[in-house]
Structure P
Amino acid sequence: MPDARPDSHPDVTFDRGRQARIGLEEAVLAEPKTPEQIAAIIGDAMREERRLLLTRLTLAQYEALPPQQRSALDYCALSRSAILGALPPQKTTPRVALVSAGTSDAAAAAETRRVLAYSGLAATQVPDVGVAGLWRLLDREPLLREMQVVIVFAGMDAALPSVVAGLVPGLVIAVPTSVGYGVATGGRVALDAALASCAPGVLVTNIDNGYGAACAALRFAHAAAHPEDIHAKKKESR
């Protein structure tokens, strides 16, 4: 049954039961919301003493919040994310790596890392190993082959996910980023390249969607750790 607690803003109906239903809490996509809507959502969470994850929260939006709310949030300007409440203990299984082609891809990788941490899953960061200097990636190959999930962030021609998927046996999730200039501007070339990868089994998120990549990894982790939940939900749906 859905949680019937009322929301304080008329435009908001927060999905409090999502964690129990699918194993992932609802995150608040802050960027398109008004300051009043964001403050109301945070205020409800504080009154109910529950944790909350906000994504795409700009610095201007964060600074517009009431002082009490700002002081209660762990805000990261790089990932544009904010966390209300303490992080849970960090699990190291499944083993997850965040591989970025360049320093310019750091924002998307940081968003993924924060979402994973919010959900209690640690990740190993492997930054700045793009294919323009392939030796950097090959030096990390032994480490990456030990990982069960490898999330790869790359803009421009987004060649890195295909190369990684040709080297490692784990699940590879590609996050095309909007990094680049000329025809690469905005990330569409990176998205098309990732979708057209000749490496088999590469999963692809939308452009700059570090949040979506983290959720895919968390679904994998939950299914691997709790296969009985999948069978139970199948029976419930019949």
Structure Q
Amino acid sequence: MVDARFYFSDARTWRYMVASIEKIIEEGVFVATGEGLYLRALDTSHVAMVDLFYPNTAFIEYDIGGESVEFGVSFDLLSKVLRRARKEDELVLEVEGSRLAVKLKSRGERTFRIPQVVMTYEKLPEPKVSFTVRARMLGSTFREAVRDLEPHSETLTLRALEDALLLVGSSEMATVEIELSQSRGSLLDYEAESQDRASYSIEYFSEMLSAAQAADAVVVSFSEDAPVRVDMEYLGGGRLTFYVSPKIE
């Protein structure tokens, strides 16, 4: 018996999103309501939060058979299945009692059934943070900037300039500065109320790179020594958000 069914046109979008999620949280509970599919969970260190929402209109088929459905998953296991997704594959998720059927459909249909994770769903509040800086860029710009910084620093510092965003990383051997701006075409949009700065563990940004690969755009929002919010925007109104607490030096 199928308790809920979600049919999505592009399996690889979910492949890349889940690849990033599984690096931050081990398990989580999806909640499907009449509005769409939600996930919100903290990592074990409580440094990072993952917040996913996909509206029901983004799915080819969205059937929950009632007001809401919850299903728990191991992201390690789900990611292993979704790695088999090919470019042309569509994705179907079916909640079948204590199991989750993951179907990859193109020329044929491949079905993987994995056990649901039994865990208590805890509704976490959305972080209440005011941001003074907002920079919107292509996913490829975000990926290239983080990859340039990764080999040279364990810390990523974001600095707001009047008309540009500066990303800085340094070590004993090298210092890397990357300036992104609308005037040079590396930012799609930029707003800065003040020239704030904040530093974060670059490890968390590295873990976001898979999700950025499928994103239409990435929005980075921060304030002075406050958590950063990184929004991945996807086709159909989907959004995967990462919150990361700052490193206070």
**Study point:** semi-axes √(5λ) of the Cα gyration tensor in Å derived as 32, 23, 16 - corresponding label from P, Q
**Key:** P
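Among the shown structures P, Q, from which was the value 0.70 of FRET efficiency 1/(1 + (r/R0)^6) of positions 88 and 176 (r between Cβ atoms, R0 = 35 Å, to 0.05) calculated?
On the way: P: 0.70; Q: 0.40.
Working through the options, I get structure P.
Could you figure out which one of P, Q the value -5000 for helix-only ellipticity at 222 nm (-39500 (n - 2.57) for each DSSP H run of 4 or more, over all residues; to 500) was computed from? Each step should come with its number before you reach the end.
Numbers: P: -11000; Q: -5000.
Clearly, the read-out refers to Q.
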Review point. When Rg and Dmax of the Cα atoms in Å, for residues 32-79 alone is calculated, the result is 10.0, 28; to which of the structures P, Q does this value belong?
Key: P
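As an exercise: relative contact order in percent (Cα under 8 Å, 6 or more apart), calculated from one structure in P, Q, equals 14. Which structure is it?
Details: P: 14; Q: 22.
Attributed to the structure labelled P.
No lab work stands behind these numbers, since they all come straight from the coordinates. This is a predicted model, so every value here is computed, not measured. Cβ atoms are built from the backbone, for glycine too; each structure is taken alone.
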